[in-house]
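Engineer: Take a look at the structures listed below.
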Structure I
Amino acid sequence: MMQANDTTTDKIIVAIDGGAGTGTSTAAEGVARALGIPHLNTGSMYRALAWEALHQGCDLKDDAACTLIAETAEIEMDAGVAIAINGCDIRDQIYRPGMEAYTPIMAGHAGVRHIMVELQRAIAAEHGAALEGRDIGTHVFPDTPHKFYFVCDPAERVRRVNAGGRQHETIKSLLARDAADEAHTVGAFRKAADAIEIDTTHISAAEVIAAIVEHVVRQRGRAVAQS
């Protein structure tokens, strides 16, 4: 298995976990840009697989069938986001109403999770990455010293999600998705013990990005001084 250790590979791995509307995407994009590393939206990868399963008429509760889809899928990424799967453009599909209910089911299969985690590690291993998701700091890169966990008032989260063009999120649906991801047997959504928690309710995206970048630069400078 690939070594998921930021200090060993000397690649910058920034793990940003949080639910929808907490600002993980904006932060990961900004941090990646500031540090000169790729951005990776892991949630879009699971959305792509869920879309493909539905497209094939697969029962999303069938672990073996969903794992086979993950094993054979060709996911195309652009700017860190899944834009196509098996040659089908999905940019206008994976965030349509209803997809948020299917994605946690697909992501809950242990076989699917294993395949995606290995792919995420492989992508990040080459150049480092700012990864956003729900299990980055606990499961994908548990050894990186740069872990962040975003929280935000549910009403503000819903406002942000709907302002982004989806127009269908409610507090009930948003919290139900959180609960579904928290219940996963593999890669459950939870805060890593050593993650820095950031409440993004009342601070700007620029402030969040600056705080993370400052932390990463400081930590890496300390590591160099101690070596």
Structure II
Amino acid sequence: MHDRVEKVALGSDADFPRGALVPNMSSGAGHVVAEVLPVGYARYVRVLHPFFVPPDSDPQRSSPGPARTWRSLAAEAGVEFDAEITWQSLIDVLGGPNARTRPLWVSEGRLDEPARSALLGILDRNRPGVANFLYHTGAMARGRPPLLFRASLADFDLVQETAEDELGDRGPSAPTPEWIWPLDRSGVVDTDYDLVSTYVACDEILAEAILASEAIEALTCSTLTRIA
């Protein structure tokens, strides 16, 4: 355990944000943002995970090479670029349904660089201080109880290293925090275990900073936006 990372016993903080979600809102048309982020925040933003060319035969491993944007792929596919766009709607320009031969890949449950550092940097500049990092579904899928850590946002890599040590799973297959939020609960970041987007609940200033970042591809959404 790194001295800048505190492991926190699951208690009242473990009930947030999960206890503030609106469960089972799906009406057959897909799940919505309110099922992964608490309601009541001024703004909601969808951060799109970038598309990369996999470096080898394992599509779960992302390449640090040039990324393709969802906007450019949507234009190529002739589909609307909006807050509910799915990777399935881009399947023809992505190279077809076979994941192992598809030339472009997008990570589920993981926001790749440089978008992750850009997002955490914006959060840290606007809400500096200690934050909570909750590993929930990823930990349970490995037969472990959820893990809750506290550290500064700048120490994300140390938190991730600590979690990987606890879970015995390292590298691209290791889960990243499902939720991150500052102690004052002024915002919440959700990178759901099986989604290709990260969703953020926040205030106006933070939302505009995310949307203006050249390192992040993001769209305004709402609590009723279908998640993907």
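Engineer: Comparing FRET efficiency 1/(1 + (r/R0)^6) of positions 127 and 199 (r between Cβ atoms, R0 = 30 Å, to 0.05) across structures I, II, which is largest? Could you put the intermediate results ahead of the total?
Structural biologist: On the way: I: 0.50; II: 0.95.
With respect to FRET efficiency 1/(1 + (r/R0)^6) of positions 127 and 199 (r between Cβ atoms, R0 = 30 Å, to 0.05), the highest-scoring structure among I, II is II.
Engineer: Quick check: 2, 12, 22, 24, 22, 12, 6, 1, 0 is what I get for P(r) over Cα pairs in 5 Å bins from 0, in percent, for residues 47-150 alone, calculated from one of I, II. Which structure matches? Can you show the working numbers first?
Structural biologist: Values: I: 2, 12, 22, 24, 22, 12, 6, 1, 0; II: 2, 11, 16, 18, 17, 15, 12, 6, 2.
Label of the source structure: I.
Engineer: For which of I, II does volume of the Cα convex hull per residue in Å³, calculated from the coordinates, equal 127? Could you put the intermediate results ahead of the total?
Structural biologist: Numbers: I: 115; II: 127.
Answer by label: II.
Engineer: Starting from the value -15500: which structure in I, II was helix-only ellipticity at 222 nm (-39500 (n - 2.57) for each DSSP H run of 4 or more, over all residues; to 500) calculated from? Could the numbers behind the result be given before it?
Structural biologist: Values: I: -15500; II: -6000.
The read-out was computed on structure I.
Engineer: For the read-out mean count of other Cβ atoms within 10 Å over residues 39-46, a value of 18.1 was computed from one structure; give its label from I, II. Intermediate results must be reported in sequence, preceding the final value.
Structural biologist: On the way: I: 24.8; II: 18.1.
Checking each candidate, the match is II.
Engineer: Could I ask something else about it? Check the numbers for distance in nm of label points 7 Å out along Cα→Cβ at positions 87 and 207 across I, II and tell me which is largest. Write down the numbers at each step before the final one.
Structural biologist: On the way: I: 5.0; II: 2.7.
Checked I, II; max of distance in nm of label points 7 Å out along Cα→Cβ at positions 87 and 207 sits with I.
Each value in this text was obtained by applying a stated rule to the coordinates, not by laboratory testing. Quantities reported herein were computed from a predicted structural model and do not represent experimental measurements. Cβ atoms are built from the backbone, for glycine too; each structure is taken alone.
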